[in-house]
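Quick heads-up: structures coming right below.
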Structure I
């Protein structure tokens, strides 16, 4: 039997779209179920109610006892069985709500008024026992979430002023150097400065195989821009060190770690209602008053049919019990909570019931190319200087400017270009100006440098490219290369061709998504259409939309959404506007990105596309269980109401009623053990 205040705690509305929901929650009322005997008080009270009911029923049969003794047992049973129910009913009435608890109390009071103390005590016993069992069952799902917070160790071994000491993790500060011995859990987010090891990141990202980690190349640079540290050197709180001893530099306080943020967001996700939950809440607001009205009408059945007022009153109370939508009230929140907990344990953060249900209803997905379907670490494959320009001059200018940018293509040119220059540092450029989706400009030796797509030239006052460069660009694109043009002053220095390799497992993940019913998958990219088509063919996609500026990607998602429900899968940074316009925004590699954690509806903590089929499969299973639960809940009410009107006893009605409520809760808990056999990612 659901505690309605507990239900509201699990599924508090996240927005003001439902004014009534917001009004109901204005008091932010929550209810504790502990007491005299600690967290198990509710269960103990229920068992005491049952024991007193049994004693009261047996006493008259075993010996001659005064009539007041069994009655005393039943009254005490009423006290213990109705204690929490009365508290919740009073709380609901204060909020101007007439909930299930109120219906049960009215029915129990009615039984007492008829002198049927034993039957009323039985009702309260089964009701309170069902309550306690539900809280225990739902508590299992909540403990699965709380267990995430326990992954972080309590203490850390830190090096300060040349001394090694052990301190509480909460006292770590950014810049501390922490020593992590073999097989220890990491106490903080940071980057490795000394030592190499294979780290089990499954607790945070869900990756099943330990990941090899190595020290950063330049600690000073990493310290300046920790968000750009390579994943091979970046580590997270709660992950488990392998056989090597390592030293890490802390980049986030314990309260700001990726793990802490995940725990916080999962807890908040419990309060965001799913569409089904919003429907059932509205249904209950209409249904409960309707039940009270029906019960009131049935009080006067004796006027129409040949029976006593007592019989009509009893039937009315039985209908109150039978029609209480307890199972319906807990059907969706229990499934949503279990689904979110299971996903979090596998390194998938789902921010509430709405994205959980929506993800399971999708049949179309759009994917960003760079960093999603490809590795996001392009490399230089071709350098084509113009006549009169040397490769060294072209690369010197390109490296000088692109070293100022943090774009993946810029990083590739800076890295590979420096290697082509033999490690010789170019002169420093300055005044970088980022032209979103097109390229960059900067100053080098007093001259303006343009580096970007061919399409940035010949528009907005920028002179067009020479025919020689246009020919080189066309040739590179025909071979599936991403191209960048370099111009200094009024000279076209040449073109650079880059290639980004398809992400490992991308093709397999897309095949699994098709088997789950995602019938349409589109790659959207800012690259030239020929490059986009070539990459799409490599990963097994039939549709590729290229030449898209960031605003074009948003428009593309809006167009798709007019046709069907669609998810946008990206890195959560450059793709944030498109993700916000999709039915569900999905970010990859969110463990290392604050922006991705904040912007996405669903965040894959690992930088691995193979976690996506697991998330979709889990969401589909959650939707299926929610439908099963709602069907069972409404079906039981539909059977019990006519049966009680026709004469079914209150005791039988409450037994079936409580059984259906427990059935939907334990059905929802099956999600905690969900495994997708089709997925090769071997998620925990």
Structure II
């Protein structure tokens, strides 16, 4: 996910017009938008939106489509008559191809289906506001535009023309793509690369925007190379002005989208025309690593040989199918089932695809007398929204380290899950504002079952007074900016609880907490404030593979120990824990992972691992706590083995601390 801090840095100064007629949806989305934008102008229908756009200085329009009086597309067409450069995000609850086509014709920046997927929205938002920020900077200074042009030479196709359309500058990528030399291009009319099939109306509209209206034109152009090959570019053409505001020349910045546009467009057209489409999405696993280690030429040859294999396989097995190359190493194959297809045939087809996947994963591809092992990921979908389902399925394979998936209805499920995540994020925000992030305390007992300590555990109290464990909200909070605020609240709760008990209190900390300067500073402020009771504080360091600075963690441990604070290593014996980490951190306490404890009565392996931990701890003067002690049998077994302290539902569930 895009770094949220980077997104907010860019969005705060962006002036947004948000148009939505549904009160509930508008309220929900505004709660999200206010986290990103300082200036939001709200409109309740298309007419209201157009009027407020005329009254306010707006950088970005976010609008629903279906609205009374004037729908979103009609409103935006009128807005673009006022400002062709305005950036637009469309929100729609309907998968309507006509709406989508009209949005493409209007050069809408993003078309997002409701309910929105938060990560996708943030990523899209970042891309758009980055362009807005760049555009503002370009308009401030023509000299900066020249610098930007030089900076983009390596990543974009750049040219400049005079006011009559004659070329005055091209970069190397321009020459490479169109196959003309720089000498052939300079002084020539821009028409030299224009494809003859382009409509005259397209270029009439383009010149009207850049010459008459003196605005930036954006769109897709179809061009032709010197040898007659067709290619497509995503283009931005902008007039450059002198000090008097007169247009001196035009700069065009393009990106080659030939492969992606052609193949994706053809694939979508094939799906739309198919009676019963059946899709296979195939991706070379870790293709980026192949590119990194073996270079562009080798990786391209490997991808080409796999593509050849796939074409031959599908031509034989499914003659009515078409293969589309979405990018190097990523392919879709769509088969059109024109006749009745039963479950048995579907199962047989999936079986053959799995066999194909096994065949690919078992053989090597020879390139330049060297053999390369490759493997592919395979997603199958054959119900509604097959491409969206397949994309979500491929993302799931990558996240879960799997290789095959039937992804029917996955897009719909992901949208539902995204809405749930969004709802929970709003619960978190509300709970923080209303101070409903609280700490419950679970007792830790000695061998006589007497309480000697408590562990502070975070809970969220929702609007209905329901108590939620961190399982339901903490990971979601980490994806937004609320995790640090939750940690801060838990720290304050836990230190304040020292006044209600004479026992020690354990507080969980992750590497993220310690490495966050604001949290680290708050910890030492609290230690100073509660200096007389600091010796009763235990910091439990949670398992975390994302430690960026081990020295910082070790210095933190050293500094808090100077206050008398004890250090515990949580969940030891599983995950990332190891004895080397113990030597680095010099803990006072080890908490044995619950996965070992819960099986201690029946598992010899668990017994063996815990015995080794006990031996190490006793030899180094480290105390041991066993978590997840759920019954008397586990308690007695661990007690006989020499465990010092015990924690679990057998002794008490987490609750509000009311000792005195």
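Taking FRET efficiency 1/(1 + (r/R0)^6) of positions 618 and 642 (r between Cβ atoms, R0 = 30 Å, to 0.05) as the measure, the highest value among I, II is held by II.
The value 1.5 for distance in nm of label points 7 Å out along Cα→Cβ at positions 274 and 410 was derived from one model only; which of I, II is it? Answer for the origin of the read-out: II. Looking across I, II, the calculation of P(r) over Cα pairs in 10 Å bins from 0, in percent that yields 3, 12, 17, 19, 19, 16, 10, 4, 1, 0 traces back to II.
Going by mean count of other Cβ atoms within 10 Å over residues 466-473, which of structures I, II comes out largest?
I
Relative contact order in percent (Cα under 8 Å, 6 or more apart) was computed and gave 15; which structure, I, II, did it come from? It was calculated from structure I. Taking volume of the Cα convex hull per residue in Å³, for residues 370-569 alone from the coordinates of each of I, II, which one would give 206? Corresponding structure: II.
Assuming 64, 23, 13 is semi-axes √(5λ) of the Cα gyration tensor in Å, for residues 186-425 alone as calculated from a single structure, say which of I, II it is.
Values: I: 64, 23, 13; II: 40, 24, 20.
It traces back to I.
One of I, II was used to calculate helix-only ellipticity at 222 nm (-39500 (n - 2.57) for each DSSP H run of 4 or more, over all residues; to 500), giving -14000; which? Answer by label: II.
Rule-based calculations on the coordinates, nothing more; no lab input. Bear in mind the structure is a predicted one, so any value in this text is a computation, not a measurement. Cβ atoms are built from the backbone, for glycine too; each structure is taken alone.
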